[in-house]
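Colleague: Structures follow.
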Structure I
Amino acid sequence: MSEPGLRQRRRCRATGTTVALYDAAAPGADFTPADGGRWVTVCEDHSFLVQHPTLALARDHAAAPDGWCDECRDAVAL
C-alpha cells in the first residue's frame with residue numbers, strides 16, 4: 001500500500017538520513033497545505049518537517065536536510 005501524498009523518498013549522501021517529499025494536498029495526506037505550503041519535506045530519521053509553497057523549493061530542501069533539520073545540522077558539524 002502506498003503512503004498518501006508521498007512523491008519521493010531518498011537517502012541523503014551528506015547526512016545518511018532518509019528524506020521524504022509529500023504533497024499535502026493529496027487525498028488522505030497527513031499534512032494541511034494551510035499550515036505552511038502544499039509541499040512537505042520530512043527528515044524521517046529525526047521526525048522534523050518543513051512545508052514549502054513550491055515543489056521546486058521542496059526538492060531543493062530535500063537534497064540538503066542539514067540546512068533545515070537541527071539534528072542533521074548537528075551531525076554534519078561534528
Structure II
Amino acid sequence: MSADNWRVCPKCLVEYQRKFEENLTYSLQETLREDYELGIKSDGTFFVDYRSGCTACDFSFSFKHTANTLEKSSS
C-alpha cells in the first residue's frame with residue numbers, strides 16, 4: 001500500500017486554533033520603564049539624561065547630552 005497525500009492532522013488543527021485564539025486575546029503590557037531629567041542648571045548648562053529598560057526582555061537605552069546655553073553660537 002502506498003500513499004502520496006498529505007493533510008492537516010485534526011488534533012494539530014485543534015491545538016493550533018486554541019493557541020491562535022489565546023494569542024488574539026493577548027495584549028501587550030507596558031514593560032518599558034523610562035527615567036529622564038532635563039533642564040538648565042544655575043551655571044547655564046542645559047542637560048538631558050534619559051534611561052529606559054524593558055522588564056520582559058534585555059532591551060535598554062540611555063542618552064546623555066549637555067550644552068552651554070551661555071556660549072554664543074557661531075552661526
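Colleague: If Cα extents along the principal axes in Å comes out at 40, 27, 19 when worked out from the coordinates, which of I, II was used?
Modeller: Of the options listed, only I reproduces it.
Colleague: Can you say which of I, II returns 21 when relative contact order in percent (Cα under 8 Å, 6 or more apart) is computed?
Modeller: Of the options listed, only II reproduces it.
Only the coordinates and a few stated rules stand behind these numbers; no lab work does. Predicted, not measured: the structure shown is a model, and the values here were computed from it.
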